[in-house]
Structure P
Amino acid sequence: MTLPTLVKNYHLVSNQTITGDANLDAGGPSGACNSTRDRRALMLALKDQLIAAGTSNIGPGGFGAVTAWTVTQSCGGNNGGSLVANSSDNWVLNTDLVFNTSGNAHAWTVLQQTGIAATFQVCIDLQQSSNSEDGAEIEVWVSQSAGFTGGTTTARPTATDQLMLVSPALFNGWAGANTLTARTWKWNMWRAEDGSVTYICYFLADVPLCLWIFAKPESPATGWSGTQFVAAVRSNGTSDTGNAMTYELWYDVPSLKTYRADRISTANPYNQTLIYMTADTFGLGPFGQELTVANDVTGEYAIGKIGLASVEPGFIGRWGTMYDLYWGQTVLGNPFDTYPSGGSKTWVQFQDFILGWDGSTPVTT
């Protein structure tokens, strides 16, 4: 089929490397923090890139400065010192990112993206509630408009409209298995020039372990009140082989989330309205799983737009589509394929997802 055209301009940073470092740092609930530095370095690199200046490099053209995320407040070591919580960015060095249990001194940060909404904020809280993932667990919360306030060296800030994306108590996967072995990460980040879309994926030994999404919907349905967004930080458990970019995690189950004021209740303490990714479907499932070969006539593989749908009470229906994110056929993308094949590499398929690309050869290990 004809390749799609990117709707938005993006600043794509591709094929970035975090070299493994298995050194342990003092601190943590047991006196020796199990979280290895390669996990801390990965989180620090993602934060640094989110707030970095840049110019879009893929898209329809007329490239300009990207609308970067900003840090509104944080708690961290501030370049190797004792933990401090204030309105500065205190995540400077790997060791500034201290993981610990709630109620004990630990690091967190709040990032804001005005391209989604005036005070759309994300709080990343560095938790260590167990030895899962070497103790380097995280909570990620979203505030659509109220903003996060408060926050100390022992407790993250909160928001009246906070929405939980991931938590050790709810779902504790983001960085693989429990091992002290140093690992080398490869990561990629797409930031829309206007700030409305951010995608992140990172790989360990050819496996995409996690997909991050913070995005406004394309062509949102009438009646979607409040801040229109979908968000997720989604992995496939705490395994080094758990593929995060599959139909099973996004089409079969509703992994995207948004905030609806009418969904706040004691039965829904995380304020979650769940959203599925939809696909063209026939037979027993989505086209990308049903079609196992290329088109008999054209020799091309199928690419399909990703839609958004919910079956949550008060929000049942189809609600739009994803900007510049597509489904591919599962016979490709293991670990990657590029489109056009052997050509300019303007699109890349990682497992079941297809995104815009910069012409380079993807590196996933």
Structure Q
Amino acid sequence: MSRCALKYANAVCRPFSPEADGACIPSIPSIATHKVTGFVRGDGNIGTGGVGWIILSPSLASDVPVVLHTTNAYALTSIRPLGAADTLAAGVTTGFCGNLPYTASQLCTGANNDGPIVIGRCVSAGITIQYTGTALNESGMVYLVRSPNHENMSVVPGSNPQFGASISALSGYNHTEVCAFTREKCMIVDFASKYDELNFATISPSLTTTQVNTFSCYPFSGGAHQLPLTAGNTAGYSTTSGVAVSMGIPTVAIMVTGVAGQSFHYELALHNEYAGFGAQANVTPSESDDDGSAMVLTAANQMAQRKTAAPHANYWDLMYQGLEFAAKRAAPIVVPILERAVVALLA
């Protein structure tokens, strides 16, 4: 496994570690990139219904929302970030990764259809949550889920988008992690789920301008921006740099239960890579290792279930177990002559 692939594995399972800084995706072709780590820290509250949540859509731009979360004024028990007229629902607020180096205006196509000066991809995005309320009211559970296919985690699958995801909906996934809502941090990490997300995206000509802007800023969204609404189907946002961007679909959802009004703290580590004319002064060499990246993704997709089976296990231990599994699966198999030997081998 190459050094880049090893750093990629570390960024996926230990995104807050210093060793994850400068992580890259070892895809082919290997081009020099500007490797950046951004941080977001914020606080939210459990709503009046005894439920709070955070939804994450990893972003490349510093001036578009990367997380939405509840405050103590939130009254519902499902994930419903928007109300009428595409505005934030009461008790929902935004979080930005303001220390990223590029804005939406640098990542999006210009008004005259000129190309962006910077393109980007997300290596990994890790988010933690911990209880920070009073000791007397410390209670409840945390449900953390990442969509393996990068579908919209703020809605119930197959339903009208007006129905926001609930605790029972998130509990229906076998890859949902559950932990006690305490002062100990619970963590979940997002990373590429499709081959296209391992590379710098090629914008499809069939996308609308709104979808292009969304895709340029939210690489895991596929250009989709549908959120649970009571009217309409976009989450419009005008950035400080003057670009109209709709927030990409959230690919990670965290829901908590507990006493209304109690607070929680979250932290986000966002590892991105950038290329293009505007990034040239800061690029450093990268490596190609398609086999290594495939092994990392195989291992990473097993981490949630391995964590459920061994809740106190170290994240790197879980990653190593997955890499070991992937390496064995990738080993060549000698095809037996006898049919019964084939059946035994594949059992």
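Every number here is computed from the coordinates shown, using simple stated rules; none is lab data. Note that the structure is a prediction, hence the values are computed from the model and not measured. Cβ atoms are built from the backbone, for glycine too; each structure is taken alone.
A few comments on the model shown:
- Entry that produces 1.4 once distance in nm of label points 7 Å out along Cα→Cβ at positions 19 and 123 is calculated, selected from P, Q: Q
- Which of P, Q yields 0.95 [Rg/Rh (Cα atoms, Kirkwood Rh), calculated]: P
- When semi-axes √(5λ) of the Cα gyration tensor in Å, for residues 3-186 alone is computed for each of P, Q, the one that comes out at 28, 21, 15 is P.
- For distance in nm of label points 7 Å out along Cα→Cβ at positions 43 and 195 computed as 2.5, the structure of P, Q it came from: P
- At a computed 15.9 (mean count of other Cβ atoms within 10 Å over residues 51-58), which of P, Q: P
- Value 1.00, calculated as Rg/Rh (Cα atoms, Kirkwood Rh), for residues 147-306 alone, assigned to which of P, Q: P
- Relative contact order in percent (Cα under 8 Å, 6 or more apart) - highest-scoring structure of P, Q: Q
- Test item: helix-only ellipticity at 222 nm (-39500 (n - 2.57) for each DSSP H run of 4 or more, over all residues; to 500) calculated as -1500, pick one of P, Q: P
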